[in-house]
Structure I
Amino acid sequence: MSDSPWAARVRSELDAVVDEGRWRAPREFDARGPAGVLDGGDVVSFASNDYLGLSAHPAVIDAARMALERWGAGSGGSRLVTGSRPVHTDLERALAEWKGSDAAISFPTGFAANLGVLSVLGGPDVRVLSDELNHASIIDGCRLSRSQLAVYRHADVAHLAELLGAGGGGPAASPTLVVTDTVFSMDGDAAPLEEIAALCRHHGALLVLDEAHAVLSPHLPPSLTSGGEPTVVRVGTLSKTLGSLGGFAAGSQDVIDLLVNRARSYIFSTALTPADAAAALAALAVLRAPEGAALVARLSGLVARLVDAGLAAPGHPSPIIPVILGSEQRALEASAALLGQGLWVPAIRPPTVPVGTSRLRVTLSAAHRDVDVTRLIGALESMVPSPAPAATPSR
C-alpha cells in the first residue's frame with residue numbers, strides 16, 4: 001500500500017530541510033550550570049540564557065524541593081479551575097513589586113505570555129507597531145491578535161514616529177499599541193526606550209515591553225516610572241535572569257484582570273508547576289539582595305572583557321554577543337572548532353536569522369569561570385570579521 005498523501009507531504013518537507021543543509025536535532029547536555037558532558041566529552045556551554053547562574057543556586061533548588069514536597073510535581077489544572085496555589089500568588093505579588101506595577105500574572109512560558117498579552121490587547125480595530133527584530137513570540141502574538149500590523153525599522157525612532165503620526169489622532173483614531181523587545185535576542189542590542197516612551201506618551205499609545213533579556217540593561221527611563229507616564233505593560237520570563245521556567249506580565253490592575261479573563265494561553269493552560277513558581281520566587285529574592293547585585297556586577301565585568309578584546313562594541317548592553325560569520329557553513333565550522341576545544345557555542349542559522357548572517361551567538365553567565373572566558377576569548381579572536389557586528393533581522 002502506498003503512503004498516504006500526508007506521509008508523502010511530511011517526508012517531502014523533511015527532505016527539503018535536509019537539501020537546504022538546515023537539519024537540526026536536540027543534543028543532550030548533561031549539566032548543572034555551564035559545565036557538563038556533551039557527546040561523551042567535557043564542555044563549557046556559552047549558549048545558555050541562565051545569565052546569573054541562579055538555576056543552580058542552593059536557595060533556588062531548596063525552594064523547588066520544598067514546593068515539590070508540599071504540592072507535588074504538577075499543579076493539576078489551569079489557574080481558573082484547580083491549578084492556583086499560594087506560591088503562584090506570592091510570586092505574582094513579588095513580580096509586581098519588582099516591576100513597580102499594580103499587579104502581575106504568570107504564564108507557563110514567556111512565549112505564552114506574549115501570545116496572551118498581544119492577543120488580548122490587540123484586535124482588528126487596533127494598530128500594532130512592532131520592531132522588525134522582535135522575538136518570534138511577539139511576531140506570533142501580533143498575528144494571533146488579528147491587529148492592523150505595521151513593522152518599523154529596527155530601533156528607528158524616526159520611522160516609528162512616522163507610523164504613529166500616520167494614524168491621525170482624536171477619538172476616531174484606532175487605538176495604537178507599540179511593542180518592542182528591550183534587548184534583542186540575536187544581536188544583544190537595546191531599544192531606545194526613552195525616545196519610544198516619549199512617542200507613546202505623545203500619541204496616547206499603549207507600550208508593551210518584552211524584558212526577557214534585560215538582565216543588565218536597559219533600565220526603564222523616568223518617563224515610564226513617574227507621573228504622566230504612558231500606559232505600559234512589562235512582559236518577562238522566569239527562565240533567564242531568574243533561572244526557572246515560565247513567563248509573566250506586569251501592569252495596571254485593570255490590564256492584569258483583563259488578561260486573567262481573556263488570555264487563552266492563561267485560561268486554557270495548566271498552571272506553572274509549584275516547583276517552578278517557588279524557584280522563580282526564591283531567585284527573585286536573591287536577585288534583589290546584595291548577592292544579586294554582585295552577580296549582575298560580575299556578569300557586566302565578563303561582558304566588558306569581550307568588549308576589551310574587540311569582540312563587542314563599547315557599551316554593549318547585554319550578555320548576548322553575536323559573532324556574525326556570514327555563511328552557514330562557516331558558522332558550523334567555527335562552532336565545531338570551538339567544540340573541539342571544549343567550548344560549546346552553537347551556530348545560529350536561517351530561518352532563525354536571515355540568509356548571509358549566520359553566526360555564533362555567545363551568551364555569558366555570572367557562573368562562568370574566568371579561565372573559561374579567557375579560553376573563549378582566545379578561541380574567538382581569530383574568527384571575528386569585525387569588532388562590532390551590525391544588527392540583523394531575526395525571524
Structure II
Amino acid sequence: MEFLNFNGIRIPRPRSSTELEMRYASEDYLRSSFPAGEYTKAEDINSILKFQFQFYYNLLSNYLNQIASWDLLSFLLYQFDLASEIEQLDKDGLLNRDEIERWRAIGPNLRRAIKYLSEQVVMLNKQELDQTKISQEQFLTLIERSLICAEQMAALYQLSDVSFSVFPDYVRLTILPDNEDNYLVFEVLKDGIHIGEQMQSRVLYDRSNRQRFIPSTATVNVFNLQEQDRLIGESFKDTIGTSYGEAMGIIAKLISSSEPPPPELPIPFIHRGKAISLISQVSGLNRKVIRKVIAGFSISKKQMESEGREIWKPRQEYRALRRGFFEFPHPTGLHLIFSKNMAMESLVTLSKDVVFGKLPYEWKNDATDEAISKLSNQAGKWFEEVVKDNLNNLGFSGFKSVKKL
C-alpha cells in the first residue's frame with residue numbers, strides 16, 4: 001500500500017493506481033444499467049446510489065473473506081490511531097491549508113470505513129491469515145481495496161440519505177458521457193445555488209465557532225462524570241452491581257493500562273477472562289459485575305449478526321460508536337482488541353449520550369431509565385439557559401420554561 005506523509009504521520013494515499021482501477025470498474029458497472037443523463041427524481045437517484053453501493057459491497061465481501069484475521073483487525077485499528085493523530089493536528093491548527101483541505105476531504109469517511117471494516121472482521125470470526133495463499137504484498141493490496149470499498153460505501157449511503165430524506169426536492173445526479181474525467185456528479189441545487197456546498201460550509205463554521213455560543217461540555221455539570229454519577233450512579237447498582245461512575249472508571253482504566261503484545265503493532269489484545277479476574281482482585285467487585293460492565297462497552301459477532309449490522313444504519317446499538325472493545329476469538333480464550341483512541345472516543349460519546357437517554361442495553365432497567373430521564377431534564381434546563389443568554393446578547397428579552405401565557 002502506498003502512503004503519503006502528513007507531518008511524519010502515514011495515511012493511505014487518496015489517489016492510487018488501485019483506486020483509479022476500481023473507479024473505472026465501478027463506472028463500467030453503472031453504465032451497464034443506467035444511461036448517461038440528468039436524474040432529478042429522488043427515487044431514481046436513490047436507485048443509482050444503491051446500485052453503486054452494491055457494487056462495492058460485493059467486492060468488499062470477496063476481499064474480506066480472503067484476509068479477515070487478527071492481523072487485519074490489528075492493522076485497521078492502528079490506522080485509526082494514525083488517523084486520530086492527524087485529526088488532532090487539524091484541531092490544534094498544526095496543518096497547513098493544503099493539508100487541512102485534503103484531510104477534511106478524506107478523514108471523516110476514512111474513519112467511518114475503518115470502524116465498519118473492523119466490525120466486519122469481527123463478524124467473519126477468522127483468527128489467522130492463511131499465509132500459504134496470501135503473500136504480504138497481496139495482503140496489503142487487498143487491504144487497500146477493502147478501504148476504498150468501505151470509504152465509497154460510507155460516501156454513497158450518506159448521499160442516499162441526502163437525496164431521500166434531507167433534500168429530496170433539490171437533488172440532481174448526472175451520469176456524464178463516456179470518456180470524461182469524472183462520470184458521476186451529485187448536486188443539491190435550489191434556484192441555481194449549490195445549497196449542498198452552503199450546508200457543508202455552515203457545518204464547518206459551526207464546528208469552529210460553537211464554543212463562542214455554547215460552553216464546552218467539559219464545563220457543564222450534566223456532562224461531568226462526577227455530577228452524572230451523583231444523579232444516576234445508585235440506580236446502576238441494581239442493574240450491573242456497581243455505580244455508573246465506577247463502571248466508567250473501570251473501562252477508562254482498562255483502556256489506559258492495557259499494553260499491546262510485543263513485537264506487534266501498538267494495539268492491545270487482552271484475554272477477557274484474565275482481565276476480569278485482575279480487575280475483580282484490584283476493585284473488590286464480583287467478577288460477574290465486571291463482566292457486565294465490560295459487556296456494555298463491547299461488540300461481538302453474535303450481537304452484530306442478531307441486529308443485522310449495516311453501515312447505513314447509524315442508530316444500531318452494536319456498532320463502534322459508544323462501544324470501544326471488539327470481542328475476538330483465540331485458542332487460549334476470548335480476547336478484547338481495541339484502538340486506544342477509538343475506545344476513548346467511544347467512552348466520551350457514551351458519557352455524553354447518557355444525558356440524552358442512550359445507554360448500553362446491558363446496563364438498562366426501569367431504575368436507570370427513570371434516573372436518566374431526570375438527568376436529561378437537567379440538560380434541557382441548561383440548554384434553555386444557553387439559548388436565553390445568547391438571545392439576550394442579541395437584544396432579545398424573554399423568559400424560559402414558560403408553560404402558559
Subject >> Source structure (of I, II) for distance in nm of label points 7 Å out along Cα→Cβ at positions 108 and 156, computed value 2.0 >> reply: II
Original post:
Where does the value 0.25 come from, among I, II, when FRET efficiency 1/(1 + (r/R0)^6) of positions 252 and 356 (r between Cβ atoms, R0 = 35 Å, to 0.05) is the thing being computed?
Top reply: I
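The value 17 for relative contact order in percent (Cα under 8 Å, 6 or more apart) was derived from one model only; which of I, II is it? List each step's numbers first, then the result.
Details: I: 23; II: 17.
Working through the options, I get structure II.
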Original post:
One of I, II was used to compute semi-axes √(5λ) of the Cα gyration tensor in Å, for residues 124-203 alone, and the answer was 21, 16, 9. Which one was it?
Top reply: I
**OP:** Output the label of whichever structure in I, II has the greatest value of Kirkwood radius over Cα pairs in Å.
**Re:** II
Original post:
Which structure, out of I, II, was helix-only ellipticity at 222 nm (-39500 (n - 2.57) for each DSSP H run of 4 or more, over all residues; to 500) calculated from, if the result is -19000?
Top reply: II
Original post:
Any idea which of I, II comes out highest on distance in nm of label points 7 Å out along Cα→Cβ at positions 188 and 308?
Top reply: II
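Every read-out reported here was derived from the displayed coordinates using simple, explicitly stated rules and does not represent laboratory data. The model shown is predicted, which means the values in this text are computed figures rather than measured ones. Cβ atoms are built from the backbone, for glycine too; each structure is taken alone.
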